[in-house]
Structure P
Amino acid sequence: MESTPLTAEMVSTIAEEHETLANRYGDIFKALEEGPGGIHAASKLLDELVEQVAAHFSHEEVGGYYSHVVEAAPWRSRVVDELKDQHAELLNTIRKIAGDACLASQSRLPCEMVWKEFAEFLHRCAEHEARENRLVQEVYVLDIEASD
């Protein structure tokens, strides 16, 4: 089976989205570190992040590199399905965090809770992204090059 190659433009687009998300994460952390005074700004940024994360996950799943992985190495579709499931979990998590930030009062405790939830979300995102990167590398280095 001949697969459609993953283009440099597609990889670049995903990399740019990852960079944009990383910058947004930093902005949110800065706002949360201000404590109660920054919760309004953090809440606004988190609402925007929900939309960005949803769009990013969609780009990866629909016609993005997940499609190429499954096309090039159908035996890896189980891993792709697991990553898609993680997308749904991560999106639900960031929606909850955005809601928590919106409801947080002007006290230190809710701000710290949102900060901790967001830090855990970022940890899970980093693990997820590392798993995606490993998958793509394995498919394009091991599976495709081995079959050539």
Structure Q
Amino acid sequence: MFINFDLKLPKIEQNELNFKKNITRETYMIASKLTDEIITRTRSGRDYSGKPFTSYSLATIEHKREVMAEGIGYVMNPEQVTLTDTGRMMNSIKVTNDTTHSAIIFFSVRDRAIIGYRHQIGDGRLPKREWMTISATQRLWAMEKLNEALR
């Protein structure tokens, strides 16, 4: 599961190398800001559209209380749905550039990606909680930033 911010450019000649570096840096900065916003929003208990997440089950709330009592995680309120327990899923979200000037937001740890995906789609056991997504407003902001970089 990942988010790809793709910018299709024609082949770049050697004399346009600085332009290429600027676009690559800009896509990385945009993706980094969006990643921070995804994590902050998720930890506040809201999905990509700003709606509160579906409540945790009673068993999950009890588990969160245990994690909180042990002091091993990031749980502040076991009843608030933040998709954060130990912090490993959120901490595994990374940003990189590829060779086409795109920036990719991805999970660096496979099992954390699986957990994130199960929350995202709802797997029958977990309700659907769309968190690893950007809003239309964020998408417009990203496009405006890319347009500014191309000027």
State the single structure among P, Q that was used to calculate helix-only ellipticity at 222 nm (-39500 (n - 2.57) for each DSSP H run of 4 or more, over all residues; to 500), giving -27500. P
Identify the structure, out of P, Q, from whose coordinates semi-axes √(5λ) of the Cα gyration tensor in Å, for residues 40-79 alone was calculated to give 32, 9, 5. P
Can you spot which of P, Q the value 3.6 was calculated from, given it is mean projected area of the Cα convex hull in nm², for residues 96-135 alone? Q
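I have 3.3 for distance in nm of label points 7 Å out along Cα→Cβ at positions 72 and 128, calculated from one of the structures P, Q. Which structure is it?
Q
Out of P, Q, choose the structure whose coordinates give mean projected area of the Cα convex hull in nm² equal to 8.4 when calculated.
Only structure P yields this read-out.
Here, each number is a calculation from the coordinates, and none is a lab measurement. Note that the structure is predicted; figures quoted are calculated from it, not measured. Cβ atoms are built from the backbone, for glycine too; each structure is taken alone.
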